[in-house]
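Below, each structure is written out as structure tokens.
No value in this document is a laboratory result; all are computed from the given coordinates. What you are looking at is a predicted structure, and each value in this text was computed from that prediction instead of being measured. Cβ atoms are built from the backbone, for glycine too; each structure is taken alone.
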Structure 1
Amino acid sequence: MGIDAEMFVRTREPITDEQIKQWNYQLGLIFGHDKFWIWSAVDTIGDRRAVQRVDIYEQDGPDIIPEDGETFLQLSPATRYYGEGYERGDLAFLITLAEWCETVIPGAEVWYGGDSSGVEAKPFDMARRRALFEYLCSEHGHGYFTRGWLSAHEYGRPHCDFCDVPMTRFGAGGNFASYICHGCGKETETKDAGKTWRESRRVGGGEGSP
């Protein structure tokens, strides 16, 4: 099971329910509602919104409790966690979401972490965001997708001629293996232990493309 990204805001400024309602709409309008975990109440599970007030921040570690006069607002980004050694989530979105928090929420102090595997929340200030973005742009920035089982396979590793890079494995089992090029989106797969390969998704994408 993967590690999902988590983010919350600490503030000492008064926050009204009307502000939170407006911010939820604005988040969906700016980023797209599908960038967040959002649902209405189902059975015993209550509503979940892009941003909501919480009494404490629960994590895979010690809970974080507000100090006197503090308000906690939890965000619900629908992406995996991104960090050194787990270079998986949409860091560009997470950084921009933190920027939104600091721009819109009065007195916002942004914290960022994961929902499992002991990844505890830490302050996500400008210096931390910059350091993580520089790591993203380094040769190690996508190490999760190029190391271990996600790289090579006994059937060989296909090469993307469009981007001129080795492709990354994202599926395997029995005589089956599938690969993707993260640069252009091309996918290829084998169902006969590498004897033949079939392109399952061609290069393409973008609004208006054929």
Structure 2
Amino acid sequence: MLIQEVITVAKHSELNSLAVKQDNLAILAFINLGLIELYKEFILQIEETSIIATVKDEKIELPLDFMYPLKAYYIKIVNSEEVKEEVYSDKPSAKNQISFTNNSKVKVPAELVGKQIFVEYSAKPPKYTLDNLDEEMALPEVLVDCLLHYIGYRGHLGVRSDGQSENTSHYVRFMQSVKKARDRGVISFKNTQEMPNRLFDRGFV
């Protein structure tokens, strides 16, 4: 779906009664914020980078589009075959594992110094401007409904009195639509441990 199409639908639905519907720049800001929320909830863009530490506890910069880790491993040879050795766990007590100190760096322990480690991660969404209105939005159409509810929520945030209840209603609809997408299994989401049926693997299809 084109960015302009999303803006047009929002103007005639969730934002229909608001003055902000005349402000394309504001609506684009709502879209960008909504995409961040949906990319946090669902695995929509997977990327991979590799790192090699040269000293103990070295902190290595991650790509700018890094959002959160999915897995990390290095390749070792077992019986003349290549085997992936996992080196990331979300359990703080795990030993010999890399750790993500924040959303920009990864810390490598002494045991993994010198090894080429591959980090698979969920990437951030693109950020759109007025120059991108004729571009296809990096979001599957099954989640456009979620995005529109989020746009409605953001649009009503600045409205006082009755707008407050309307704002709450849009946020509730947003969360309900996200839950429905999860329950139907149409998109892999971040809490999935095994993802054999990814719709998006290293890019959109």
Structure 3
Amino acid sequence: MEIIPNNKSGGTVKNLLALILLLSVPALYAQSFRIGPGGGATIILSPEELTTNLEDGGFGLGTNFHYGAKVKLSFPLVPIRLAGQIYYTSFSSEASLATSKVEYTSSMLTLGAGCELSLIPGPISPYGALDLLYTSNGESNLKTTIGSITDEDKVSGESRYGVGLGIGLEVTLLPMLDIDASVKYQMNNLIGKEDGEENFNTLNISVNLLFELL
């Protein structure tokens, strides 16, 4: 079983190019253009089937790690910044049952574009964030091994659109280097769900190092 039922493929490369284009045009007029790598934890909140242990008939996915990059554009005398990010999350779980071993793997690529509202300016600056999300889930693989016999059930991935809400904190370490930490509640399949499809919601905790290029 995949993370979200039914395959609505593709467009990952096109969506990535669109995100880069969307953020690169206003960068020409920005006071500050920052970009940098990062990572963190992806905690699945729903559906319950994904978080239930494999031994109990679920998929045993709780907290998983993601990595990627973030970009920010700031403008003179404006407390609102444009922000974009791309993160890749790898999901895996395994369990040994009475006579078999069960392993589950999948993945998720998330593209986000939105804005951040600086609440307090300065070297330590908290902010609120709103993102539009494009989520592309990779192939899911449920592998069951009984003795020397292995059976694999593979399901193709799909894509959905959603919204993320969160808070964050920017800390200036050096004149050209900031650390950015955020916690976001992401409704990954809010847009484009099919009838009977359950909500796929996650809590994303991320930390990025941002280097100022402009």
**Asked** Comparing structures 1, 2, 3 by distance in nm of label points 7 Å out along Cα→Cβ at positions 84 and 100, which one has the largest value?
**Response** 3
**Message:** Using FRET efficiency 1/(1 + (r/R0)^6) of positions 156 and 180 (r between Cβ atoms, R0 = 25 Å, to 0.05) for the comparison, can you identify which of 1, 2, 3 gives the largest number?
**Reply:** 1
**Request:** Identify which of structures 1, 2, 3 gives the largest calculated value of relative contact order in percent (Cα under 8 Å, 6 or more apart).
**Result:** 2
**Complete:** From the coordinates of one of 1, 2, 3, helix-only ellipticity at 222 nm (-39500 (n - 2.57) for each DSSP H run of 4 or more, over all residues; to 500) came out at -6000; that one is structure 1
